[in-house]
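Once you scroll down, you'll see the structures, which are given as C-alpha cells.
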Structure P
Amino acid sequence: MGHLQISDVSFSLDDGRMLLRDVTLKVGEGDVIALVGPNGTGKTTLTRIARSDLAPHEGTVAVTGNLGVMTQFIGSVRDESTVADLLLSVAPPKLRALAERATASEARMYETGTEKDQMAYADAVIAWGDAGGYELETLWDVCTVSAMGIPFDKARDREVSTLSGGEQKRLVLEALLRDDHDVLILDEPDNYLDVPGKLWLEEQLVASRKAILLVSHDRELLNRAATKVATLERNSHGNTLWIHPSGWSTYREGREARIARMEEDLRRWDEEHARIKDLVRTMQARAASSPDMANRYAAAKTKLRKFEEAGKPEPIPLPQSVNMKLRGGRTAKRAVVIEELELTGLMKPFSTEIWYGDRVALLGANGSGKSHFLRLLAAGGSDPDLEHQPVGDVAPKPVAHTGHVALGPRVRSGWFAQTHSHPEWQGKTLLDLLHRGDAHRKGLDRSAAESVLDRYGLGASSEQKFESLSGGQQARFQVLLLELAGATMLLLDEPTDNLDLESAESLESALMSFEGAVIAVTHDRWFAANFERFLVFGEDGNVTESSEPVWDVGRVDRER
C-alpha cells in the first residue's frame with residue numbers, strides 16, 4: 001500500500017515572492033487526484049517538490065512505497081537516448097544504479113581486457129539479475145510490444161527521437177502502470193496521445209490501485225478518471241490548494257458554491273468588524289464622560305484586538321482573467337475547395353468543400369496526415385494567390401501532394417502550430433514582438449501592448465522572452481497574435497494541448513463569435529463537442545466525413 005503526503009509546503013521564488021503557501025495534500029491507495037490550476041500557479045513546482053527534485057522552504061513530503069514519475073518532457077525527447085535508456089529512466093533507483101554500473105563495467109572490460117575488469121563486469125551482471133533486472137526486462141518486452149508492436153530485444157537500441165510523441169508517452173505509461181511502483185506522479189500523461197491512447201489511459205487509471213497524482217488539462221480524462229480534484233488557486237500572498245472531494249462532473253458546482261461561501265464569510269466578517277469598531281468608539285465616548293464606563297471600554301478594545309488577531313477568513317482566490325477576442329471577417333462562401341487531394345504516402349484522394357462559418361474538426365490517429373493537411377492549407381493551398389499567404393512570421397514548409405486545394409477570395413489563414421516552434425521569436429520579449437508588428441499586423445506601443453497582454457493573462461510576463469514561457473503561455477500568445485493579425489480562417493493544430501482549463505474555455509468562447517471558417521486538429525473530446533463537421537483520417541488512408549466525432553480509428557505509424 002502506497003501513499004504520498006504533502007504537509008504544509010511553502011515555496012518562494014528567487015525574487016522573494018511566495019509561490020506556494022501551506023499546501024497540504026494526501027494521495028492514498030486507489031486515489032487518482034487531478035492537480036489543476038491556471039498556468040503559473042506552481043503545478044510543476046509542486047510535483048517537483050513531491051518527487052524530491054526540489055526542496056520546499058517550509059513543510060514536508062513523505063512517500064510510502066516505491067515512487068514512479070512521468071515528467072512533462074516525455075513525448076518531446078529528441079536526443080540520442082535509446083528505448084532502453086527511456087525505460088530505465090523510470091525504473092526504480094536501485095535498478096538504475098545497477099544498470100549504470102553494468103554499462104560502465106562492460107565499457108572498461110572491452111577497453112582493458114583485464115581479468116579484474118572482466119570479473120567486475122560479471123559481478124555487475126549478477127547483481128543486476130539478483131535485484132530483479134531480468135524480470136524488469138521481461139516487463140519491458142510486454143511494454144514495447146504494447147506500445148510499439150515489437151519485442152524489447154528489437155526495440156532496445158532504437159533512438160527515442162525516432163518515436164512519435166504518442167509512442168514515447170505510451171511506452172513510459174505502460175512501464176509505470178505495469179510495474180511495482182506504489183505511487184505515481186504523472187505530469188501531462190495524455191499530451192501527444194491520440195484518443196484511443198487516451199481511452200486506454202483512462203481505463204488503466206480507473207483500474208489501478210496505485211496512489212496517483214495526475215496533472216492534466218484534458219477535461220474528458222478528468223471527468224472519467226479523477227476521484228478528486230485539487231486546485232492551485234492564485235492568492236496575493238502565495239498560491240493555496242483547495243481539494244474538491246469528488247470528480248470532475250461536480251467540480252464546477254462545488255467550486256462555485258465554495259466561492260459563494262467564502263464571499264459570504266468575508267461579508268459577515270466585515271460586518272462584525274465594523275460593529276465591534278463602532279462599539280469601541282461608543283464606549284470610548286462614554287468613558288470620556290463617565291469613568292464608570294472605563295472597564296466596558298477596555299473590554300471592547302480587547303474584543304476588537306482578539307477579533308483582528310484571529311484574522312480574516314481565507315481570501316477569495318484571484319480570478320484567472322483570459323479574454324480572447326477572435327473577430328475574423330467576411331470571405332467568399334466557399335472558404336476551401338478540395339479536389340482529389342492526396343498527401344503523398346499518407347492518405348488516399350478525397351474531395352470536399354469547406355464553407356464560410358464552418359467549424360470542422362480533423363480527427364484520426366497520430367500519423368494519419370492531419371497536421372500535414374492543415375499545413376497545406378496554411379501555405380495557401382496548391383497554387384496560392386498573394387492574398388492567401390498566411391498571417392504571421394512563420395512560412396509553412398511545403399507539403400507533397402497531388403490533386404488541388406484552393407482557398408476562396410478574402411481568405412487569410414491564421415495558423416496555430418502544435419509545436420510552438422518559432423525560432424524567429426527566440427531572444428525577444430512579448431513587448432518586443434508586439435511593438436515590432438509584422439506584414440499583417442501593426443506594431444503596438446507599450447500601453448496598448450500591455451493592455452492586450454493583460455487580457456490574455458500575460459501581463460506579468462510582458463518582459464519575458466518567448467522561449468522562457470510555459471507551454472500554456474506560448475499557446476495563449478500565439479492565439480493573441482492571430483487576433484491582432486486579422487485572420488479570416490483559423491487553422492488550429494491541437495490548440496488546447498497546453499492551455500489551462502480557464503484558457504481553453506476562453507478559446508472556446510472566442511471561437512463561437514469568430515466570423516469565418518475554423519479548422520482544427522484535435523484529440524480533445526471536450527473541445528471537439530463545439531464543432532459541427534468532422535473529417536476523419538482513417539488508418540487505411542481514407543478520409544471520410546461524419547456529423548459526429550469518430551475516435552476509434554486505430555493507430556497509424558507512418559508520420560515520424
Structure Q
Amino acid sequence: MTGPSQPTAAPGAAPAAPGASLNAARRARELAELAESAGSARGSAPVVDVLVIGGGVTGAGIALDAAARGLSVVLAEKHDLAFGTSRWSSKLVHGGLRYLASGSVGIARESAVERGILLERTAPHLVHALPQIVPLLPGTKPAGAALVRAGFLAGDLLRVTAGTSSATLPRSRRLAPAEVLRYAPTVRSAGLRGGLVFWDGQLVDDARLVVALARTAAAHGARILTRCAVREAHGTGARLTDELTGESFELRARAVVNAAGVWAGELAPGLTLRPSRGTHLVLPQSAFTGPTGALNAGLTVPVPGESNRFVFALPAPDGRVYVGLTDEDAPGPVPDVPQPAEAEIDFLLRTINSALHSPLSRADLLGTFAGLRPLLDDGTGRTADVSRKHAVLTGPDGLVTVVGGKLTTYRRMAEDALDAALARAALTARPCRTRTLPLVGAAPRARLADLPAPLRLVRRYGTEAPAVLAEAGADPALLAPIAPGTETTMAELLFAVRHEGALDADDLLDRRTRIGLAPAHRAAARSAAERALAR
C-alpha cells in the first residue's frame with residue numbers, strides 16, 4: 001500500500017461494487033416503483049417477500065440475509081442507516097469475556113464465533129485485531145490479577161473452540177512493565193508490575209459496518225429506503241411514508257420483521273423494553289501520548305468493586321481515543337440522539353485516571369456520545385445484569401420483532417429473526433449464506449495489503465479504496481483533508497453521496513464519517529459536506 005501521507009488517485013481504478021451503489025436517484029426510483037406496484041396490486045397480493053423495519057446493524061443484516069436467500073426485500077428506515085444504537089457502540093467486535101464472568105457461556109461462545117466470522121471471512125477490511133491491556137498497578141491485588149488471567153485463558157479457549165486462528169488473534173500472555181508502557185505510554189509507571197494482554201476485534205467504525213451490510217444487500221437486489229418511516233405495521237404489511245415528500249402507501253409483504261431497536265415497542269404493542277445507556281468520551285490521541293509513543297492498544301481498567309466491569313480507552317481514527325462505557329437505566333421517551341449524564345462523564349474520567357500518571361479532565365474532551373441498548377425487560381435489578389441474549393418474538397398479528405443482543409452477534413440475530421419470519425409465513429427460501437458471504441469491499445488480508453491505496457482508506461473501504469481515490473479525478477485537492485481535526489477527504493464525501501446513500505450533511509458528518517463526534521471538527525467540516533452534496 002502507498003504511504004498514508006499523500007494519497008494518489010488511481011488512473012482507471014475499478015468502480016464501486018456492481019449493484020451496490022446507494023444514492024438519492026436510486027432511492028427515488030425504487031420508492032416510486034414500490035408505490036406504483038402497491039397501487040396496482042389486486043386485493044391483498046403481496047408486493048414483496050420480506051419487509052424489514054429499521055436500518056441499524058440488525059435490520060441491515062436481515063435485509064442481506066433475505067436477499068442472499070433469493071427473496072425480494074424492502075428495508076425501510078425512518079432516518080438514515082446506523083442512525084440509532086448501531087453508531088454509538090465502543091466499536092469492538094468482542095469475544096464475550098464479560099459473559100463468561102457472569103456464567104453466560106452460550107452467549108460468550110456465540111460472540112466468539114461471530115467475531116471470527118467477521119475477522120476472517122465477511123469483513124476483514126473493517127475489523128482488525130486489537131490488543132487489550134490490563135496494567136497491574138498497586139490497586140490490583142494478586143487475587144484480582146489471577147481472576148483476570150483466568151478469564152483471558154478462558155477467552156483463549158473460546159477462540160479455539162470458535163475456530164479462529166491464533167494468527168488472527170494471538171494468545172493472551174503476561175507483559176513486562178516496559179511492554180505495557182510501549183502499548184499505553186501514559187500508564188502510571190510507579191508500582192507497575194507489568195500487565196496482561198488479550199486480543200480482541202475492533203471495527204474501524206460501527207456505522208461503516210452497517211453501510212457495508214446495506215450496500216451488500218442492495219447488490220443482491222434489496223431495496224434500501226432511508227427517510228422512509230413506518231408508523232403502522234402488522235404481519236403482512238405496513239404503511240410507508242416518504243419523509244422527504246410526505247407521500248404514503250400501503251406495502252404488502254409475506255413477512256414483516258421489526259428491527260427498530262429501542263423504538264421496536266412503538267410497532268409491537270405489549271413489548272416491554274428496558275433501554276440501558278452506554279456513554280463514551282472522545283479524547284485526542286495526544287492526551288495518551290508519552291515518551292514511548294501513542295496509545296496503540298485498548299487500555300482496560302477494572303471498575304472498583306466490580307468483578308466483570310471495565311472502562312476502556314480505545315484508539316480510534318482521526319487521532320482520537322474513545323473512553324467508555326457506562327451501563328445506566330434510561331427510562332422515559334426514547335430520544336433520537338441520547339445524551340450522556342454528567343455523572344457518567346465524571347465516572348469515566350475518574351476510572352480511567354486511576355491508571356494514568358497525568359489525570360485527564362473535562363478540558364481534554366473533544367466530545368461525548370451515548371447510545372441506548374434495546375434490552376428486553378426481565379425484571380433484573382440493574383441493567384448491567386440484564387441478559388444480552390437476543391430475543392425473537394412473534395406477535396398475534398404475525399409481526400416478528402427482534403430485540404436485545406450485541407453488535408458482534410448481529411448476523412446470528414438476523415438469521416434467527418428471518419428464520420422465524422419465514423416459518424410464520426410458510427415461505428420457502430434458500431439456506432442462510434451470511435456465514436461466508438463477503439461484504440462489499442471484503443477480501444483476504446493478503447489482497448488488501450496489495451491494494452494501491454493508503455492503509456486508512458483500505459480499512460474503511462477495502463477493495464473499493466481505489467474507487468474512492470478515483471473520485472478525485474485529476475484534482476489532487478480532492479484528496480486533501482477537508483478540515484482541521486480530520487483526515488477525511490472530499491473524494492470520500494463524494495463517494496458517500498454517489499455510492500453510500502448519504503442524502504444530507506448530517507449523513508456525511510455523523511455516519512459515513514465520524515467527524516461529528518467532535519463538535520468543533522464538525523463545524524469546521526460542514527461547508528465541505530455541503531459542497532459535496534452540491535456537486
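Any read-out appearing in this document is the output of simple, stated calculations on the displayed coordinates, not a laboratory observation. Because the structure is a prediction, the values reported are computed rather than measured. Cβ atoms are built from the backbone, for glycine too; each structure is taken alone.
Supply the structure label, taken from P, Q, corresponding to log10 I(q)/I(0) by the Debye sum over Cα atoms at q = 0.14, 0.17 Å⁻¹, for residues 149-252 alone with the calculated value -0.64, -0.87. Before the final figure, lay out the partial values.
On the way: P: -0.64, -0.87; Q: -0.77, -0.92.
Structure P accounts for this read-out.
For the read-out distance in nm of label points 7 Å out along Cα→Cβ at positions 173 and 269, a value of 6.1 was computed from one structure; give its label from P, Q.
Q
Please state which of the structures P, Q yields 0.15 when FRET efficiency 1/(1 + (r/R0)^6) of positions 205 and 405 (r between Cβ atoms, R0 = 30 Å, to 0.05) is computed from it.
On the way: P: 0.15; Q: 0.95.
Answer by label: P.
Work out which structure the value 24 belongs to, where relative contact order in percent (Cα under 8 Å, 6 or more apart) was derived from one of P, Q.
The structure behind it is Q.
Compute FRET efficiency 1/(1 + (r/R0)^6) of positions 77 and 477 (r between Cβ atoms, R0 = 30 Å, to 0.05) for each of P, Q and report the one that scores greatest.
Numbers: P: 0.75; Q: 0.35.
Top value of FRET efficiency 1/(1 + (r/R0)^6) of positions 77 and 477 (r between Cβ atoms, R0 = 30 Å, to 0.05), among P, Q, belongs to structure P.
Out of P, Q, which one gives -9000 for helix-only ellipticity at 222 nm (-39500 (n - 2.57) for each DSSP H run of 4 or more, over all residues; to 500) as computed from the coordinates?
Checking each candidate, the match is Q.
With Rg/Rh (Cα atoms, Kirkwood Rh) coming out at 0.96, pick the structure among P, Q it was computed from.
Values: P: 1.06; Q: 0.96.
Only one of P, Q returns 0.96 for Rg/Rh (Cα atoms, Kirkwood Rh), namely Q.
Of structures P, Q, which gives 0.90 when FRET efficiency 1/(1 + (r/R0)^6) of positions 125 and 517 (r between Cβ atoms, R0 = 30 Å, to 0.05) is computed from the coordinates?
Derived from Q, not from the others.
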